[in-house]
Structures are given as structure tokens and as C-alpha cells.
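Bear in mind these aren't lab numbers, they're just calculated from the coordinates by the rules spelled out. Remember, predicted model here, so these are calculated numbers, not experimental data. Cβ atoms are built from the backbone, for glycine too; each structure is taken alone.
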Structure 1
Amino acid sequence: MFKTNEFIFYPGYGVGIVKETTVQKVGTVEIAFYNIVVIENNMKIMVPVKNSDEVGLRPLISAEDIQKVFDVLECKEDKHSFCKKESWNKRYNGYNLKLCSACLFEVAEVLRDLYILKAEKDLSFAEKKMFEKAKHLIVTEISTVTQRPFSYVDDQIRRIFIQ
């Protein structure tokens, strides 16, 4: 169970903060909800407490896991590159699933693959949007965990792909 003022990750939306837990009556049943505010845009979301695992709410990654995210980004071997093996629509569907997962490592795979693809050719409009979303999800979570500015984390990621 998440606590008030705890940072969480909501798949597809990114970092949020649990503002409170409320109980509301839906029909004849009382249901507990997390009232979450997404950091990026102040969007308010109510998630039933009992469904939090199903929607993928999770605590932010640990400081130790940040290096694992960077390890995924740095692994540029062809055997991992989904972007070269599949047609555009299969890549899009696969990346969409990963972007909406609760696993930041999968989001890092999307960013890595799109960085690799971007170096070889121009990304389509949809791929550019996915690239920006993946980068934003990663940068926001890491900067929140490390308490570093977004620009600092973004620069760390950019340096990986300049080499």
C-alpha cells in the first residue's frame, strides 16, 4: 500500500505522487482510491487501491537500479536491437507495449532502440513521439530518485549515444 506524499510510477504516465487515499461509495460498495497527481502535467488520476497492481503502479526504482537502466541503454549489440529486425508496425506495437509496462528497463530498451534507429535514418512522426515519451519517462524517474535536474539526467543519456 502506498502512503500519502509517496512518489510512484504509473505506466504510460510516468512519475506521480499519491496525494491521499480516499474511500468513495460506488453503488452500494465502498472503494478505496489512490488520488494521484502526475508530476509532468498535474493531471489527477484516481486508481482503486485493489487494482493498483493490475494497472502497474509501483514505487520508483531504487538508486541501485539506476545503473541497470544505464546498462540497458549502453548495450547496443545487434542481438538486442528490435528496431532492425521488425517492420515499422510490429516495432510500433512492441514499443507501445513496453512504454505502457511498469518496467523501466523495458522503457529503456525502447529508448535505446530508437536512438540506434535515429542514428541510421530519420524517425517517423510516431517513432519520434515514442522516442520523446520513453526519454521523458526515464529522465523524470531518474531525476526524481536522484534529485538531480532533468537537464542533468538528459545530458547523461545523450552522452551514452554520442560515443
Structure 2
Amino acid sequence: MMKWSNFFITGIFVWLIQLLLADFLAIQTIRPDFIAILVLYWSIRYGGAFGTVAGFLIGLLIDLSGSVSFFGLSPMIYSMTGYLGGFLMGQYSKLNPFYFSISWILILSLQFFIFCVVQYQEIWAINPQQFFGQWVGTTLYTLCFAGIFQFIYPIHKIA
């Protein structure tokens, strides 16, 4: 188990990266979500209860930083990611590696779908094709960074 100060420092560091770098890395309105990757890693490593609480707290920090337009959306989606990611704790050796990978990819995809439904609800009503482009773009962009991070610190090593 990590010390609480390490969780705090890591969370603040990733929050700052999200706050400062995500806009720089944005492609039109599509930005990577580094916090979703962090919450997923934490929940797979330390379980669903920890992931849910950590997701809620870091989501609350995101909302209080003023970088979102729907207050409460970030704590909800990060808590959900933490909760669902907790089911993958210790499952890498029990599941086929392909199914394990598909599971965490689907968890992130669901998170971004819920985010996009709320964030881009007016686009959904006017132009569903553009909405799905936003959802797929956001999901794939974050998955690219998760894939890069897989080379540095693979998820299966923490599961």
C-alpha cells in the first residue's frame, strides 16, 4: 500500500498535467483525459472502494478548478470508472489478457460516452454523427495515451 502523501502528490501532479497540458494537446475540442487513466490504474491496483472515493475526490477537484461546465459530472464519471475498474483487481491472471484489455477499454469508453452525452447533449439532438465523432475522438485520444503509458507501466503488472 502506498502512503497517503504519495496518492496526494500523484493526484495533484496528474491534475496539474490535465489542467495545463490537455488544452495544449487538444485537437479542436477533443482533449485527452489523464485523470481517467490515473483513476483506472488506482482502482485496478487498490480496488473499487478506493477507486470510487479517489475518483470522486479528484473529480470534485476538477469541478472546483472551474474547468468544466456541468458541476458534478466529473465526480460522477470518475467514481464510476473507479468502481468498475475495481472489478478488474486481481483478474489479469484469471481472464484471458485480451478480455482483460477489452474490459478496461470498455470502462473508459463508457465513461466518455456518459461525459459526451451530458457535455454535448445539444449536439446529440442536432447532429448525432458529430456527437459520435466527439465521443469516439475523445475515447481514442485518451486510449492512445493509455497505450503509450502501457509501455511504461502496464496495467497487467498491477492487476
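Annotations
- Rg and Dmax of the Cα atoms in Å derived as 17.3, 60 - corresponding label from 1, 2: 1
- Structure with the greatest value (metric mean count of other Cβ atoms within 10 Å over residues 48-55, set 1, 2): 2
- Structure from which 2.6 was derived, distance in nm of label points 7 Å out along Cα→Cβ at positions 32 and 104, options 1, 2: 1
- Computed -24500 for helix-only ellipticity at 222 nm (-39500 (n - 2.57) for each DSSP H run of 4 or more, over all residues; to 500) - originating structure among 1, 2: 2
- Read-out distance in nm of label points 7 Å out along Cα→Cβ at positions 16 and 120, computed value 3.1, structure in 1, 2: 2
- Of the structures 1, 2, the one that 23.2 was derived from, the read-out being mean count of other Cβ atoms within 10 Å over residues 40-47: 2
- Highest-scoring label, criterion being mean count of other Cβ atoms within 10 Å over residues 56-63, among 1, 2: 2
- Structure responsible for 2.6, with distance in nm of label points 7 Å out along Cα→Cβ at positions 112 and 128 calculated and labels 1, 2 on offer: 1
- Test item: relative contact order in percent (Cα under 8 Å, 6 or more apart) calculated as 20, pick one of 1, 2: 1
- Of the structures 1, 2, the one that 0.35 was derived from, the read-out being FRET efficiency 1/(1 + (r/R0)^6) of positions 24 and 72 (r between Cβ atoms, R0 = 35 Å, to 0.05): 1
- Given 3.6 for distance in nm of label points 7 Å out along Cα→Cβ at positions 8 and 144, calculated: source structure among 1, 2: 2
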